[in-house]
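Listed next: structures, encoded as structure tokens.
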Structure 1
Amino acid sequence: MTIAEPVYTAGGPALPQERRLVTSIPGPRSAELAARKRNAVAAGVGTTMPVYATAAGGGVVVDVDGNSLIDLGSGIAVTGVGNAHPGVVKAIAEQAERATHTCFMVTPYEGYVAVAEALNRLTPGEHAKRSALFNSGAEAVENAVKIARAHTGRQAVVAFDHAYHGRTNLTMALTAKSMPYKKGFGPFAPEVYRAPVSYPFRDGGMSGPDAARAAISRIETQVGADQLAAIIIEPILGEGGFIVPAEGFLTTLARWARENGVVFIADEVQTGFARTGRMFASEHEAIVPDLVTTAKGIAGGMPLSAVTGRAEMMDAVHGGGLGGTYGGNPVACAAALAAIDAFENDGLCEAAERIGEVITRRFGEIAGSDPRVGDVRGRGAMIAVEFVKPSTGEPDAALAARVAASAHTQGVIVLTCGTFGNVIRFLPPLTIPLELLVEGIDIVATALRDAAHDAGT
């Protein structure tokens, strides 16, 4: 049985959906390329895995040494439809033959309009909407703030503890974690404030509404609702550790924002497009954001992002105030339309739910006997395991690093995250075969068991 039909790379031989190690990790070709990287690429550009990819599809990534790795990261939630999805590949090739770029602001084209129409239809709420397309999640967030400021005539913006919104100047200011995202890069954009977020594992079991009221009190005291253009929040906080706020936190915030004329921005860059078992994570609590930012999974691996929101807010910006040379590139738009078709028609929301059930069941069982597993959380195919020191409950980043490193050497791609660096996150392609998923999480579980011996405990 598979979670979804395996997707293979198009235009070449099918990729066997299996973990296969023919060299150690990294192999000699990857080691050679790593040496070239050190001499050619800025040192600030890091890599998680010590391998160099040459092909990918379904639930595997194949490296230059011929190793086939289980992909539990999806390029950080990008290839939800599967890498090199045949429909996406076909759409890219057909569009690239016609035109690779004209700039929508100069000579527009239908693909951009069609993507905007799809986003207006798919994002939460039945109100009139507009969309604008950009290149990256950070760009989408920056433009959402611009739109909120233009609409309200106010300047202040509130983000939350454990938030991640990007690496540009404004989005670094919105991001909570210093290292590696902000350290040494200031000064940051002004008029950005921070409020506490609901973190059920670490806030003493505070209810969602109570946590929201604490955040609102901070906002009203330190900023003032009449000065506030927008609050921005990830419905599940991504880089911060896949934190799912307690039920009622988001709804209480959204209601307060609406009552005070504050724009409520849902950053769905990582949570969007079936990742959490719904097309958008806001839907889990019936949240209808004023503005939604999207990227990552939107175009099956092509660079594209968007802001979608209430028509009156989106149209508040003067003509020419939104855009960018590459924003809504025609090839990326063609890829997005194909990816959206797959999200809607290939059962990928249901696949995400099944993936989440498999991962949470396995690590939930482990948590029952291993006190180093402090929390297992998430929605759909966006699941995290938080590691702690059993004697104190303090974050154990060293353990998370050891487990991830061990999995990497055994051919499993996993990512760490969390404000404290003590979380392993699972973001497999929604097309991953079930048996491959189970093998991958088995290897991570074994790495956790063996980590006790590595640490001498």
Structure 2
Amino acid sequence: MTVDLPRLVTEIPGPRSRELHAQRSAAVPHGFGVTLPVFVERATDSALEDVDGNLLIDFASGIAVTSVGASNRRVRERVSAQLDRFTHTCFMVTEYESFVRVAEWLNAHVPGDFDKRTALFSTGAEAVENAVKIARSYTGRAGVLVVDEAYHGRSLLTMSMTAKVHPYKTSFGPFAPEVVRVPNANPLRGVGVDAALVELERVVADNGPDAFAALVVEPIQGEGGFVVPEPGFLAGLRRIADEHGIVLVIDEIQSGLGRTGAMFASEQEGVVGDITLTAKALGAGLPISAVTGRTEIMDAAHPGGLGGTYAGNPLACEAALAVFEVLEDPALLPRVRQVETIIRRSLEPLQLEFDVVADVRGRGAMMAVEFADAADLAPRADLAQRISVACHAAGLLTLTCGTYGNVIRLLPPLVIDFAVLERGLEILTGAIRATASDAGEAAA
């Protein structure tokens, strides 16, 4: 099948994008970074069209946000209909039905065979912060446990919980107290499950049995490098949390809602959180997040203690309800697993061709390739950056990540056309081969 993507009519970025970027630079602070300085005019399920008429294959999904496509018909219809009714009232002032319907769907679908309640907010960081507030209220404790390579947000508390220093924490301290970091069971880096759990037990013992309110963990790490923990690690966290009365918070903000080929990545580990967090894909581009958990925990916060002016905005709630309609298609999750098969078929052979292709990992449409020297696994951020730049120039939008910036992550829309996916992978594998060959990194 011939795929008319990408379609490049100018260099990337084109002249109009460069003009707009200059205006942006004069109006927006430099602290807002940008992966690719092109300005988008419209989108499809598989591609973004910029203001110069270039069509770029989308392997980013707005950092896992536009999982049902950046211009999904059901989302547009529901949001447009809500625009004709009203845009906002603030759910804490006067109520509206869509907020309740979103909460009901999450209560029914978030893992856990127990009675649940859901609170809606606006951003992933808000969800994390409110989960900690709720856990503290429920337990009467202050401490928060997080793992190495975690990413939980950019607010003061969530920035404190995030492991990666630059760019997220540089010059922004001092940070929130009572946050303690423990090892992650990272297979590539040789940190095993037993050693990681022993260290967690030591930290808990050293701080006292009543020190920690919450243990917050991503079932697959996002910004940390799409690290899939060794089997048994999440189950070990569940056991230790139960033993010490710690609220286990599963951060599914990037990995949830179909991204890994299951509705929630924690399901693939057979682990249920006391609280589960969603955001990103939940609103298909409109800002909404959710904290869903055991009723007795969620109800611990006093009336008026939770909320936010924009929390569960009605436009975002309608977008979420549209996302749920897409997710309930029985064909969707199997097709996401097929996305993983296609990606692995393209990328895994590169591990045999080039020493610096250290790992291909992930699940579903949340996949990554890590670059490191073979001898000592020293990160090669230079290669990841060069490969990503080559992809951008060829019309493929990719993202880097990882604690050391040496990982290229693939987050195509769950609904991406398979032929477009294959074409994007041709561009990516070509860029990897060209870059690794130029660097003389072929396997012996």
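Miscellaneous remarks
- Of the structures 1, 2, the one that 14.1 was derived from, the read-out being mean projected area of the Cα convex hull in nm², for residues 179-378 alone: 1
- Structure responsible for 3.5, with distance in nm of label points 7 Å out along Cα→Cβ at positions 99 and 203 calculated and labels 1, 2 on offer: 2
- Top of 1, 2 by FRET efficiency 1/(1 + (r/R0)^6) of positions 267 and 331 (r between Cβ atoms, R0 = 25 Å, to 0.05), largest first: 2
- Entry that produces 2.6 once distance in nm of label points 7 Å out along Cα→Cβ at positions 75 and 275 is calculated, selected from 1, 2: 2
- Mean count of other Cβ atoms within 10 Å over residues 139-146 from the coordinates reads 26.0; which among 1, 2: 1
The numbers here are math on the coordinates, done by the rules we state, and not lab data. None of these values were measured; they are calculated from a predicted model. Cβ atoms are built from the backbone, for glycine too; each structure is taken alone.
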